[in-house]
Structure P
Amino acid sequence: MTTQDPRLAERINSVQQLSGVVGAMRGIAAARAQHARHQLEGIRAYADIIADAISQALTLEPATSATAPPSSSQVRACVMFCSEQGFVGGFNDHVCAAARPFLDAGGQAFVIGQRGVRLLGTLGHEAQWSAPMIAQAGNARALADCIGTALVDALEAGRIGGADLVHTISRGPHLEIVQQSLLPLDPTVFRRHRSAAQPLTYLPAPELFRQLASEYLFAQLVAATVESHVAENQARMQAMAAAQDNIAHRLEHLRLDQQIQRQDAITDELVELAAGVL
């Protein structure tokens, strides 16, 4: 009597278990992305409020532009948001590719996410500063504060003269790389918020600008952190969806092999029975 190969059944069972793991990872990524998206609206509203406050403060003393600590350095930092974990497809490759012109021009890499640190090393660049990327959207404020402190310290020490930001945002089903100037703040950004009303304030204009600029920098970094978190999890969802498709195709082929093997076994048994009768 012919028996089926037990290794084939074991392979099918292993692939089915892998499918369950991939499905769980996809579900976790979807939940994290959805949770972070709910926070983005409030973060953007907060940044708009600070921008409006800065535009009103500019009416007090238009010539004042104390939006960053002065620095004689011409070197700029490039803040890059990459991933801490894998299974994100080309997510980190696109960020590093977008940041490379800044770094090739002599910029310093401030990298968020250890996957980005490693990838950058393979491209011939070293991170001057790095921090782990968040796993939960609720940790965005702490990370933004850490990045802001590192940038201001570098500015005050004269190691950099400004900073640019490179991160990924989600636009529907697509991911898009965003590049923007972070420091010093560009006054033209606040023109759309310009108010004719002169605010009442008890602080001197330079100190008011300094505090508002610090708060706006924090808001921008929080927004970039959460947007990158959403994009990273969307990239992971897409990678897991592709993996599930490949697993489904593999299972289909394995089951077809199992059916062929079963049919061959039945045929062999019928041949043996027929031979015995004859």
Structure Q
Amino acid sequence: MRPAASLSFARRIGFIGALTCVAAAATFAAEPKPDAAIKNKNIDASVLLDDKIKADPALAADCLAEGKKWMEKNAADAAASRKQDPVMFRDGAWTFERKYSVRSVVDGHYVSVVRSDYMNTGGAHPNSDINSVLWNSAAKKRISIRPFFIETADNGPTMTAMRKAVIVSLNSEKKKRDTSDTATAEWYKGVEPKLLKIGAVTLAPSTDAGKSSGLTFHYPPYAVGPYAEGEYAAFVPWDTLKPYLTPEGTRIFGGVRPKGDDDDAR
């Protein structure tokens, strides 16, 4: 190779190498730093809070405390599992990740948080779960949706109407995904007309500032369909539940679901 050509080739290689390093650095910088973590031969676990949660010290402390307990329990379980059967760790440490993300803020103080879990314990495939937190930033504590409804008795009028609307939404979503064959009573048996059994709920955002357009129910894989179908989110418009609202519920609900929210319901 001629000297000039060799120099040109070296420069190209150097330029490509520099670009690769820049890309790798950008990727590393883009990865959020965990707010809490446990890492050893048994487990690689982390908890991440989004910036909106960190902006509320009380909410951040609450979520972080819960996340740390979750990590510590899984770390203890992993250690016990290794003692019982080290082969379970042939592919390395088990991985656990929990993320807390704000979905909506209603009336300035009702904060809906989605809690997403990822778990890989060396099985056929990783597992995931989804839950929610409704936070009253004025009172600095977790609450439920009970104050927004006249009654929420198990199998009562409100919960029965709520479940019916959830099923309608799930059926619609399954039709969009061409998975209507799993829109069956067998798959929906876990969705019960009970506040603690109907699904993880958040207040959906609205086109009206400070209001909520209704309730979103979040379901992890396996909850209302096979693993391959992934997660589902069922939306229930507030006016469907209007007859069951308390004065506080009537005050905070209004407007309609923003366009595109169904594509980003987490």
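Just so you know, all these numbers are worked out from the coordinates, no wet-lab data involved. Since we're looking at a predicted model, the values are computed, not measured. Cβ atoms are built from the backbone, for glycine too; each structure is taken alone.
Structure notes:
- If relative contact order in percent (Cα under 8 Å, 6 or more apart) is computed and equals 33, the structure in P, Q: P
- Structures P, Q were shown, and helix-only ellipticity at 222 nm (-39500 (n - 2.57) for each DSSP H run of 4 or more, over all residues; to 500) at -21500 was computed from P.
- Source structure (of P, Q) for distance in nm of label points 7 Å out along Cα→Cβ at positions 155 and 179, computed value 3.0: Q
- For 15.9 (mean count of other Cβ atoms within 10 Å over residues 43-50, calculated) the corresponding structure among P, Q: P
- Entry that produces 1.8 once distance in nm of label points 7 Å out along Cα→Cβ at positions 35 and 83 is calculated, selected from P, Q: P
- Taking Cα Rg over 2.2 N^0.38 Å as the criterion, the highest value among P, Q goes to P.
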